[in-house]
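Asker: What follows is a group of structures, each given as C-alpha cells.
Readers should treat all values here as calculations from the given coordinates under stated rules, not as data from a laboratory. Keep in mind that what you see is a predicted model, and the values were worked out from it rather than measured. Cβ atoms are built from the backbone, for glycine too; each structure is taken alone.
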Structure I
Amino acid sequence: MAQIEMGQVIAIASLALALVTVALTARRDRSAERERQARRVAEQQVMTDKLDTIQDMSRETRDTVREMNRRLGEHGKELARLDARIQDHDRRLDVIEGRLGGRD
C-alpha cells in the first residue's frame with residue numbers, strides 16, 4: 001500500500017473544501033433567488049391590488065358621470081317644458097293686457 005504524502009492530503013482537503021464551498025454557494029444563491037421571487041410576487045400583488053382599486057374607482061366615476069348625464073338630460077327636458085309654459089303665460093298676459101288696454 002502506498003503512503004499518502006502531505007501534498008496529497010492537502011490537495012484532497014483543498015478539493016473537499018472547494019466542493020463544500022460550491023455547494024454552500026449554490027444553496028445560498030437558491031435561497032436568495034427564492035427571496036427575490038417572494039419579494040417580486042409581493043410587489044406584483046400590491047400593484048394588482050392598487051390597479052383593482054383604481055379600476056373600481058374608475059367604474060364608480062363612470063357610473064356617476066352616466067347618472068349625471070341622465071339627470072342633466074331630464075333637467076334639460078324640464079327646462080324646455082317650463083320655458084314653453086312661461087312663453088304660453090306671456091302670450092296670455094299679452095292678450096289680457098291688450099284687452100284691458102283697449103278699455104281705457
Structure II
Amino acid sequence: MIELERIDKEIEKQSEEVRLAEIRVYDKDQYGKGPWNELKRLQQERELILSGVNWKHHGSGTVLVEDKFIYALLTGKWRVLNKNKWYQSKSVKHFIENYVRKDDD
C-alpha cells in the first residue's frame with residue numbers, strides 16, 4: 001500500500017504540472033507533450049500496482065512484467081522478453097487479463 005500512496009502523490013503532482021502546462025500553451029499551435037505523457041505513464045503504473053502482478057522498471061518508459069513481458073507504458077505495446085515482435089494491447093488491464101494471466105494457466 002505504501003507504493004500505491006507514493007504513486008497517488010506523484011499523480012497528484014503531475015496533474016498540477018499538466019494544468020500549468022495547459023495554461024502556458026493555450027495559445028500555441030505546437031508544443032511538447034512531456035507533462036501529459038508522464039501523467040499517462042504514472043497512471044499506467046498505478047494500474048499495474050492495482051493488478052497485483054510482479055513488475056519492475058525495465059528501461060525508458062517500459063516495465064518488465066512477471067519477468068517475461070516488456071510493456072511500454074505510453075503506447076500500450078508489449079513483447080515477450082528477448083523477442084523483437086511488438087503487439088498492441090487496448091489497455092494495461094486488457095494486457096494482464098489476456099496475456100499475462102492467460103499464460104499462467
Structure III
Amino acid sequence: MPSQDIYAKCNFTRSGHPDIRFEVIVKAPTAKLEALRQDPNNAGVPDSQLWGSFVGWVVTVLYPLPDAIFSIGCMPYSEGQIPTEIEGRTPDGKVSDLAFWTV
C-alpha cells in the first residue's frame with residue numbers, strides 16, 4: 001500500500017540575512033498536495049512551488065519573528081520515498097498536519 005505521506009527537502013533563507021538559513025525535510029499528507037494540484041488556480045504550477053504554499057508555516061516554528069520574511073525553495077522526493085536522512089528519527093517539530101526534521 002502506498003504511503004499516505006509525501007516528503008520534500010526545503011530551504012528557508014531569511015531575506016537580507018543569508019546567514020539565517022534552515023534546511024528541513026517536511027512530511028505532508030499526500031491529500032494536501034493533491035488538493036493543491038487539483039485547484040484550477042495552480043494549473044501548470046510545479047510541485048516544488050506548490051510545497052511553498054504550505055511549508056511556510058514550518059519557518060514560523062523555527063524562527064518565530066512575526067516580521068521576518070523568508071525565501072522558500074523545496075525539492076519534492078518521489079511519492080512514496082522516505083528520505084534516508086530521517087530514517088529512525090522522530091520529527092523535530094510539527095505544525096498543523098506537517099512534520100519536519102532539521103538536516
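Asker: Tell me which structure, out of I, II, III, gives 99, 8, 5 once semi-axes √(5λ) of the Cα gyration tensor in Å is calculated. Each step should come with its number before you reach the end.
Answerer: Working: I: 99, 8, 5; II: 28, 17, 10; III: 22, 18, 12.
It traces back to I.
Asker: Also, I was wondering about something else. Using the calculated result 11.6 for distance in nm of label points 7 Å out along Cα→Cβ at positions 13 and 93, pick out the matching structure from I, II, III. Numbers along the way, then the final one.
Answerer: Values: I: 11.6; II: 2.8; III: 2.0.
Derived from the structure labelled I.
Asker: Let me ask something else about it. Going by distance in nm of label points 7 Å out along Cα→Cβ at positions 37 and 61, which of structures I, II, III comes out largest?
Answerer: Values: I: 3.8; II: 0.4; III: 2.4.
For this comparison of distance in nm of label points 7 Å out along Cα→Cβ at positions 37 and 61, the top structure is I.
Asker: Given a computed value of -5500 for helix-only ellipticity at 222 nm (-39500 (n - 2.57) for each DSSP H run of 4 or more, over all residues; to 500), which structure among I, II, III does it belong to?
Answerer: On the way: I: -36000; II: -14500; III: -5500.
Of the options listed, only III reproduces it.
Asker: Then there is this: Tell me which structure, out of I, II, III, gives 11.8 once distance in nm of label points 7 Å out along Cα→Cβ at positions 5 and 85 is calculated. Can you show the working numbers first?
Answerer: Working: I: 11.8; II: 4.5; III: 1.5.
Label of the source structure: I.
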